[in-house]
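Multiple structures are listed underneath, in structure tokens.
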Structure 1
Amino acid sequence: MEKKIINTTNAPAPIGPYNQAVQAGNFLFISGQVAINPATGTIDVTDTIGEAHQVMHNLKAVLSEAGMDFSNVVKTTIFLSDMNLFATVNEVYGKYFQGNFPARETVAVKGLPKNVNVEISMIAAK
């Protein structure tokens with residue numbers, strides 16, 4: 001199976017040895033996105049709601065580069081710095097889908113890149 005690397009300037013550049021996404025067949029595997037503003041390369045938001053929206057905008061940009069959108073998402077993983085943020089992030093996350101939500105897990109972790117509170121990865125399919 002051929003794999004295709006997906007990268008866009010409309011999402012933050014990787015901060016390590018990985019790509020924004022890899023397409024393998026009909027599946028798109030999107031690396032975890034954090035709230036880095038792709039235009040500035042910095043984290044410009046100051047609260048969890050802003051972080052969650054920026055993360056979703058970054059994911060949308062990667063999906064778009066691959067010719068997909070949130071309706072193609074079949075699985076997500078949400079990483080939180082604190083499970084007390086679950087309700088806030090869940091509310092923002094839910095606004096980006098039109099029903100038929102993907103499978104998902106949400107976990108709290110000890111730390112995330114750039115000391116953010118939210119990171120989300122996705123798997124999408126055509």
Structure 2
Amino acid sequence: MITISTDKAPAAIGPYSQGYISGGLVFCSGQIPIDPADGSICEGIAAQTERSCKNVQAILEAGGSSMEKVIKTTCFLADIGDFAAFNEVYARHFISKPARSCVAVKDLPKGVLCEIEAIAEI
């Protein structure tokens with residue numbers, strides 16, 4: 001196993017890593033919409049989805065993969081009413097249409113509206 005670490009995505013806010021490489025796959029921890037440059041969190045589901053996708057992309061690239069090689073995502077929404085707006089942005093980033101689970105949860109870290117995790121081939 002190889003640990004992935006990049007300053008192009010937010011540092012872990014708990015006892016976990018940004019990602020791992022194992023068995024020819026990249027496992028990306030759930031990414032919330034924190035801007036790695038200044039730690040800010042943007043407003044609104046569209047902007048937060050965009051930032052979360054960019055954070056996932058940065059980790060995948062640091063692990064030698066890409067968004068086109070994603071085979072599975074798990075997505076968490078603070079409000080299922082944001083599903084359509086989330087999907088609109090998500091679809092622009094995950095153009096290969098990986099397998100996906102998307103669920104609404106009670107709360108997400110730092111009060112954000114979405115979180116995305118991914119598994120990709122190298």
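From 1, 2, which structure was distance in nm of label points 7 Å out along Cα→Cβ at positions 42 and 74 = 4.1 calculated on? It was calculated from structure 1.
For structures 1, 2, calculate distance in nm of label points 7 Å out along Cα→Cβ at positions 26 and 82 and state which one comes out highest. Across 1, 2, distance in nm of label points 7 Å out along Cα→Cβ at positions 26 and 82 peaks for 1. A value of 4.2 was derived for distance in nm of label points 7 Å out along Cα→Cβ at positions 66 and 106; which structure in 1, 2 was it taken from? Going label by label, the one that fits is 2.
Here FRET efficiency 1/(1 + (r/R0)^6) of positions 2 and 114 (r between Cβ atoms, R0 = 30 Å, to 0.05) has been calculated and equals 0.65, so which of 1, 2 was it run on?
Of the options listed, only 2 reproduces it.
Each value in this text was obtained by applying a stated rule to the coordinates, not by laboratory testing. Note that the coordinates shown come from a computational prediction; the quantities given were computed from them, not determined experimentally. Cβ atoms are built from the backbone, for glycine too; each structure is taken alone.
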